[in-house]
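Next up: some structures, all given as structure tokens.
We did not get these values from a lab; they are worked out from the coordinates using the rules stated. The structure displayed is predicted, hence computed values, not measured ones.
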Structure P
Amino acid sequence: MARNSNQKQREFDGPVLVVGLGRFGAATAEQLVRQGREVLAIEKSANLVQKFSGLLTHVVQADATNIEALEQLGAQEFTSAVVGVGTSIESSVLITANLVDLGIDQIWVKAITPSHGKILTRIGAHHVVYPEADAGTRTAHLVGRRLLDFIEFDDGFAIVKMYPPQEVRSKTLTESRIREKFGVTIVGVKSPGQDFTYAQADTFVAGDDTLIVAGEVPLLERFAAQL
């Protein structure tokens, strides 16, 4: 039981292997370091290795399509890995296959297209990420300026940041009956100069407040259109 607990703790807090220091891989690696995680980054480009050598825990120049190079670097000892290689689908697939063969428990891989993602899933990638498509979807929701921020989940459920529609202003949440009318839930409210607070039934919403709202995407869009 103790071993299982230690393994889980290592998955949450242990070192992470990041392959590829393009925009996606570098952003992921830097955020992991900010969170206190140890990172081993593998990159073919000598220029990128030099650029990030003082910013990340460990940066090594190597070809991750070569499984022997990965073994020499101890990649098999990691429980989590991120593959940020996107310019070459062939390289992405080869690197992912190598990490699967090395028995890494959780592998996150950047995909360029749905067909690329399908291949990655079939060879054993545990999580496939579409950063360009996700960013495009998010931007499309923000362009109308009804939403201030937008995070969508795989099942069509999203959390958004927005200004209060007319239906909510100058009322408590009980009085506005938002869930009953629109099928969404106001999770948090922020007044100017104040921190976000969890929404309660008696929370009063002013016109200059900011809301955090959760629900299905079409319902959120309908609610935001009430502005």
Structure Q
Amino acid sequence: MKIKYWADFECPYCFISETNLYEAVHELGMEDDVEIEMKAYELDPKASKHYTLSIQEKFEKEEGMSPAEAQQRFHQIHRYAEDADLHFDFTKMRYTNDFDAHRLYKYACEQGVEDKIRPLLFEAYFIENKELANRETLYEVARKAGLNHHKVEEMLDSEAYKDDVRKDESQAEILEIESVPYFMIGEQIVPGYRDKKQFKEILKNNTESGKTGASCSPKSCG
């Protein structure tokens, strides 16, 4: 079974849902039966390469939420994260441009270490509260994944893999994907957040209600 999904490394529902998907596959013993591919989707291609706004400020100033609405959204995200045994404080995230993180992931795929580097990129942002636009962050993630520092530095200094990221995003536009995560499990469309139990049912029974779960879009996250 082929599973494709569009995601952004700074999207909490992507991190949580991906964790739930892989746990579901593992618990069902389906590792040899599925092929999983993550595709790039930038929530904000124009995001700054430097940390400027806290997540609270971003939600209030850019998404028009009241402080109470933002706190309610944070509570929902934290509840979903705890259910997936992920422990992070979304209010501490340092939101920046993550285009280079997507390029690094594409490079890692060619080196055969995508399953190592993908969770490391999510963890760098959500668990360690690091900026994904920061080169030192990306170098450290690459090192942990076993990639050569000089080759990674050379790649990031070049135009490499920019077209690969843009191709994924063009495909998302053709499919009219407006928020992530967005899963294609076999022939099924599974938009938005899913917990582990839901993924297991989808994988076992090849059924899906089609109801959209919580997701992040360029305009909002919720």
Checklist outcome for this item: With mean projected area of the Cα convex hull in nm² computed for every candidate in P, Q, 15.9 is reproduced by structure P
Item to check | For -11000 (helix-only ellipticity at 222 nm (-39500 (n - 2.57) for each DSSP H run of 4 or more, over all residues; to 500), calculated) the corresponding structure among P, Q | outcome: P
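For which of the structures P, Q does the calculation of Cα extents along the principal axes in Å, for residues 34-145 alone return 50, 34, 25?
Numbers: P: 50, 34, 25; Q: 45, 31, 22.
So the calculation was done on P.
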Checklist entry - Can you say which of P, Q returns 31 when relative contact order in percent (Cα under 8 Å, 6 or more apart) is computed? => result Q
